[in-house]
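Each in structure tokens, the structures are laid out below.
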Structure 1
């Protein structure tokens, strides 16, 4: 690896870590706005999305420059392409955080509606998955990446549990349909963020081992 490529890779990695921190903060703030029904927090989440979009474009441009200037091969090429994929997944996570914030804003007129605590639990699970997937990327740790993939089933199960609670809430009081649908959407968005964390983990395994494991069991 040339010194110039090594320097550019390090800078791109630092930028990705900063972006991941921004996205984690957005997810946490979006869930807080939902659970506490604070519209002002929801607005803050949406406002931050433009910063994420700009950072995502800069990182993609940097990766494309590395491909054009250094023409990396083998492990270096896998690292650059993985960075581009991780960058895109983080931007999509930020969009989902905005979606959660919008659901939170829609729930503000329904202060009496009980939001399942499972949504808060899902948020904690998702945050661990996102953080671990990025740690695996930074450390070139495919074993840690596989641990993220294993976390996905419990998250899916929690989502099913939340849906059950919401369905029961509607049965008990049909006037809660609108509020329950907003909460259902928030739960679904969290589950999708978990899927993106799994996608990052799968790309880390490819980067480290040169093996594509999508659509099959990670072992």
Structure 2
């Protein structure tokens, strides 16, 4: 379970800016949640707090009972293994093949060669890229690159999958395909959190929707239409 308990985050620059203001939110195991809002609403700050890239100014962020803000730097790499993350800009290794981009995530956690050789082709088949293993990112379409990024994010079997504007660079057909894949991994038990401003996509996939505005949650609508707030 993920819990934000009265979390505020202030960035101290030339002018203090409140990215989050007294946010409380619980996301249960196996949920699929959209977090939506305009640029600057606080969506990406929530992802950074979850990943331990930033610390809350007040309140607590807990993941399966772990207070993320209290983790030491040396503890963060192992903690982050619970998460798979995909981004709008794919962030693939351009000099690596599709196979090696996905295998890289396995090597980082010390997987054996036998494990890699078994797991990587299976995950690439799951995302429809079994014939693209020897291709390089520059040879792929945007939709294919995002599917490689998704394969890399899930190859180690993360408990949580975070998608930060995953369809931002994709056309409608590829956007829908990526969302269908996210749904399929969610059905297998992975908790999925999608940060987006693509309201049309959110409307198409009827899931829980948390709406943010100016650092606060203004609505929390469960699938089926009732407000959880």
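Just so it is clear, none of the values below were taken in a lab; they were calculated from the coordinates. Since the structure is predicted, the reported quantities are computational estimates derived from the model, not experimental observations. Cβ atoms are built from the backbone, for glycine too; each structure is taken alone.
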Comparison of 1, 2 by mean count of other Cβ atoms within 10 Å over residues 27-34 - largest value held by: 1
Parent structure of the calculated result 1.04, given that Rg/Rh (Cα atoms, Kirkwood Rh) is the read-out and 1, 2 the choices: 1
Label whose coordinates, when semi-axes √(5λ) of the Cα gyration tensor in Å, for residues 43-162 alone is calculated, return 29, 16, 11 (choices 1, 2): 2
Origin of the derived value -9500 (helix-only ellipticity at 222 nm (-39500 (n - 2.57) for each DSSP H run of 4 or more, over all residues; to 500); candidates 1, 2): 2
